[in-house]
Structure P
Amino acid sequence: MLVIVFLVMVIPVCCYKENFVNSSQYVPFISSSSLDILTFKDWQTLGVETLAYALSDLLMKPGLENLNSHPLADFLGWSGQLTLFVGLEFDASSMLYQLKNTFNGQTIRLSKATLIALINTLKPNQVILAPTLYDLESIALQLTPDIRQFTLIKKLNNSAITLYQSMHHEQYACAELTLDDLKTLDLKFDYLMSCDPIKQASLGCAYGHTLDDLTNTCFEHMHNLLLQDCTCATCTLHLTQAYFHHLYLHTPLLAKRYLAIHNVHCYQKHLACRSFTSC
């Protein structure tokens, strides 16, 4: 039986520093699955300055008991900026914010005072307050002034984009935008929060002139590069689409890492120039 080993190539990502001067900043939305693919060091090397977390995800893991005593950046060991998205359901009968923990089935409940104290303790650089958050204005008034607050200003028609703005008129776009979406989007914003580059990589898809699903058998013997003239750390290794097709089948985590580095690079570069052909 032929055994193919794919672990011989390691991306020297720590020596490869992206440097994009962006009019808009890409902010990855971090989940446990995305951290399985890229480390904090990877994100920094890729030129990412800000990471976004949902408070609801953090309350499930690592949990309130691990969050209520230290700033989030210290807990994570992240030296860049942090954005916290706050959107919790409110139970009028108990006057508590609540969510169901999908890991253990238990219900997590917080009073308004606990919620405000928690956000202030976590000390994110930015906080996005969901428009459905009960008593939003009262919460906003009690957050420390060094936390930049973003609230909904409009939801674009015929679009999944919800646009938020701070008192300093910085605009935060939250949407799952593909590269094709960015190509046709006529909207200015300072930050774009999305997990599409990592989501596509986890599915075995790479940004090219089209979105290529490398798990498809049509790529089994395709010896083209992911994207000609791409300068990302993955493409500098000259790995082919056929290689990624087989790598995803046999060593999926490594394949996802390679593809994530490529996809994030393309996303960053496209935000900098708003031109897909220059990626």
Structure Q
Amino acid sequence: MDWKRRQEGVKVLDIKQRKELVYLTFPILEKQTWLAHCFSTRMGGVSEGIYASMNFREDAEDKEENVRENYKRIAAVLGMDVQRFVRSQLVHGNQVHLVTEQDYGEGVVRPASLKGYDGLMTNQPGVTLVATFADCVPLYFADPIHRAIALSHSGWRGTVAQIGKETIQAMKDTFGTKPEQLLVGIGPCICGDCYEVGEEVICEFQKEMDGWDVDGIIQKKENGKYQLDLQKANQKILLQNGVLKEHLFAGDFCTCCNSKYLFSHRATQGRRGNLAAFLSII
């Protein structure tokens, strides 16, 4: 496989394989023996066509039984119970939900009635937090002191709304988490070179993030468009809100550059499946 990393010689994510199923992990999170996690690729599932083959997009034409089987295969890799997977219906906002036993199966083995939350958190062993992606930014949070976790979805709107900041605050309020003790992984997402946006998006960034040093985050092009680096923007938000640089691990795979292996909305003009991030307390 000819994966393209953001920087040659810099390795943040490991590529793992179990039979046909290929997935990604953060070595720093694998060292936490109380956690299980992964990020899916396109490989190892049963979906077909533009959804081939490990698809988690349910609002599309893929068969429901295919998506369910894909979840079961990931559950086997994690060693977790698919009946305790929890996924919210994303709205590109900044609200965070505390997952409890009553949420088990939401959006995975039963329809998603859990709506309006782009962040999920829990301190309950046995539950697996799930979020889906196809260019947006996955944020993994682990508090090894209080044994609490969170998983958030940060598109450009969620980045403007600073869901990273809101997730940290929610963990502080709920579990007593200290930002400097958090381990945070930023999963595969579209890179700044691949993500061209219009002035209307940049205006939202500038309005909400007045006073930011946007060097390296926003680059204006000769055609009047802009290149936007969501990963760097989220890194900045996390660091500004107390996460230590040595505890922050930014994934080295762009979804668009690696669209052969990862679903990318931008690379396929929307004709694609969804990837998924998974995080659980063993």
Structure R
Amino acid sequence: MSIVTFWSNGREQTGKTLSLAAIATYMAIEHNYKILIISTAYKDEVLDHCFWEEKKAKKTFNFFMPNVNNIAMESGVSGLARIAKSNKVSPENITNYTKIIFKDRLEVLQSFKGNAQEYEEIKKLYPDIISLANKYYDLVFVDLDKEIEERYSDIILEDSNLIVANVSQRLSSVNNFIQLKEIMPVLETNKTLLLVGRYDRFSKYTAKNITRYLGERNKISTIPYNTLFFEACEEGNLPDLLLNLKRTSADDRNRFFLDEIKRTAESIIYRLQDLAMKM
């Protein structure tokens, strides 16, 4: 059971959320893991749109039972946060507040959808919610939002078994990461894996060149830019896309995208296993 946290400096578009969604979905398809994705953002629709099209919710009015089981009627992190504070959490409880993508394989704990004032309180509970989920899932993927205060994000990063640091394919982004490692020691550890999202393999800043520039021992990971991928993540079709790409031939133009997701997923699994052996 491991926590994999996707982090970025929050100042630039790195494709962090989409990269997380692609990797977690691929792992759920290819491996017998029970995976939970946790969004720590406020009213985030990026992750939602990867898996389902948002439909207009119909208003329902419960005139006859206005106070019946309000907790059970809540969804996402707000409902889970309430039972977490009451110490009444069980595996079944967690699943009640998630959306299931693949039964027994992949679930999503959506971002908080309430008002901003409530979110300020919810943010404080994420470290406990993540720790709790880690007891019941093989892998917990955390999309760490920039709005999470440093004292809470530090706890999440420290508790993580692996940190996937997301940077853009720009020299300034890589240099910024180098500087941040000096003030964030947790990024300097072996449990940090560097990932370039929206990757363009024809840029001079290739994964190989960035790896050499950083002096890293292991080649950095990438999630290539892919039109079908971005369209699928707008239409709720990411799982279908990855399943369809598995059936493509080796010379298909989209194969490089799938192969890089596979390589990144395998790098995460290998790093987790390696770190576990050294504990």
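No lab work stands behind these numbers, since they all come straight from the coordinates. Computed from a predicted structure; not experimentally measured.
Quick check: -6000 is what I get for helix-only ellipticity at 222 nm (-39500 (n - 2.57) for each DSSP H run of 4 or more, over all residues; to 500), calculated from one of P, Q, R. Which structure matches? Label of the originating structure: Q.
On relative contact order in percent (Cα under 8 Å, 6 or more apart), which of the structures labelled P, Q, R is highest?
R
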